[in-house]
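These notes open a run of structures that come right after.
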Structure 1
Amino acid sequence: MMTIMRQIKIPKLTDPDLAYETGVHIGDGSMQIILSKHDYRVTYWGSVEEFDYYDIILKNVLMKLYDLRNIAVKKVSAERTIYLRICSKQLVFFKRGILGLPCGKKHIMKGLPEFVKTSKRLLKECISGLFDADGTLKFVRKRDKHDYPQIRLDLANENLAKDINDQLKILGFQTVFYFRNRFDSRNRKYYSLWSIDLNGRRMLERWMKEIGFRNNIHLTKYEIWKEYGFCSPKTTLQQRLKILDKSI
């Protein structure tokens, strides 16, 4: 099957959407070069529950940022996985050569790209994209309700995790940074992770004011908590939307 290579618009490094998309890429994205097939691809991977976030938010950011047309979110058959792929040599070279994002695994990253550290706005947008893609928001049980907010990011890359933690502190957020082993029941393996937690009502409200979420998976939890004072765990996005009596 022939791969259609796309020409793109090169955005300015001062564009907040570029900082946001870079954060999403660090969380959910990957780059691959297959020289034998002259194939250069950038792919973003998510869960089926994130379909609307990918189709409405991420796709529109990419289309505007790189002047793209006719890109589509696709589902992996027989899996609860979706992906959005762009085949473009220009885009791969821009992300790798200018932004400093690696092809293949991201364990070689020493920290966030330098361009997002040139202003607080760019840094906040990058962190927002990263947490939208790879972070979690949950409400821990305190006494009789799940009402204590906790924003968390888990990363396998220690250097990257340390830099993100340091940048959050520079922005004035109080964090808890620690190492832990997480058991994945799907393949029955333990994974070593570095975790960043932001705990409590004050940190969540400051997060929503200064950084925020665009992913409805996180937003619906926050809105239920604001409306009812708690948010029960293990609810699906559709269940939360029904509780809020709204749709995306």
Structure 2
Amino acid sequence: VGFAIVGMPHVAVRSMSYKNSKSLKLGIIYGTAVSMVLLLGMHLLGAFGRVLVPEIASGDLVVPTVTAGLFPNLITGFILAGPLAAVMSTVDSQLLLAVGALVNDVYTNFFQPRAKNTALLTFLSSIGIGIIVYLAAFEPPPLLVWLNLYAHAGIIATFLWPIILGLYWKRANAQGALTAIIIGTGSYIIFNYMDKLLALPFLKGRLPEALINYTWLRPLGMHTIVVPLAISLIGFLAVSLLTPPPPQRIVQKFWGK
């Protein structure tokens, strides 16, 4: 969803690895150029695959099948190593973030605030989450891209405004961020399953036509994430302005004045 990709924590956290602001700005330029080339090539290959391998069982197999058919084995190995490296890079970032959130944000904040040695819990959490993901991979959807888009859009709807406004708006506070997270996540899930919700017996036939005709959830045919992003932004701004500003020590730490 354009710039909203910065709302994914496993993407935003990579910005912390740059040595200075100049490197970060150059990374934005180079990353945009490289992504355009890679994504354009991948999407074109997917379209060409309908002609080159019309009998293929799944769209997820287009890239490896076409690549193996056009190039020698050695070249095919080098080409397919790129997507596999990207998969590994994304998975390890998301695993680290999930474990960090579980141990640092949940365990040490709510259960053991004075915990000093969390190495064992971190290790066990990594193993546990890895096993869950591994087992889930045995039942993949017909086309992985739909699961990918659904999950990424949900992450963006949850974290975009807390990240952006938390960094660039002095008046942003914890209450506003929590509101945006709840509204963004909840509305995105509800809007994606609106047809099933409206079919429930206690709702069927009892709602106004304007609500039942839920094309308004996708204005101009855009993705479902657009409306949740808009209302979560409104919720963040409203709650932040209606609640006390962040403590001065927080403002001083991030803004220096």
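Taken together, the values in this text are just the output of simple stated rules run on the coordinates, not laboratory data. These numbers were taken from a predicted model, which means no experiment stands behind them. Cβ atoms are built from the backbone, for glycine too; each structure is taken alone.
Mean count of other Cβ atoms within 10 Å over residues 55-62 computed as 17.6: which structure among 1, 2? It was calculated from structure 1.
Supply the structure label, taken from 1, 2, corresponding to Cα extents along the principal axes in Å with the calculated value 63, 57, 38.
2
Quick one: helix-only ellipticity at 222 nm (-39500 (n - 2.57) for each DSSP H run of 4 or more, over all residues; to 500) came out at -10500 when computed from one of 1, 2, so which one is it? Derived from the structure labelled 1. The value 3.2 for distance in nm of label points 7 Å out along Cα→Cβ at positions 87 and 111 was derived from one model only; which of 1, 2 is it? Traced to structure 2. If distance in nm of label points 7 Å out along Cα→Cβ at positions 15 and 127 computes to 2.4, which of 1, 2 did it come from? Only structure 1 yields this read-out. Look at FRET efficiency 1/(1 + (r/R0)^6) of positions 7 and 199 (r between Cβ atoms, R0 = 41 Å, to 0.05) for each of 1, 2: the largest one is in 2.
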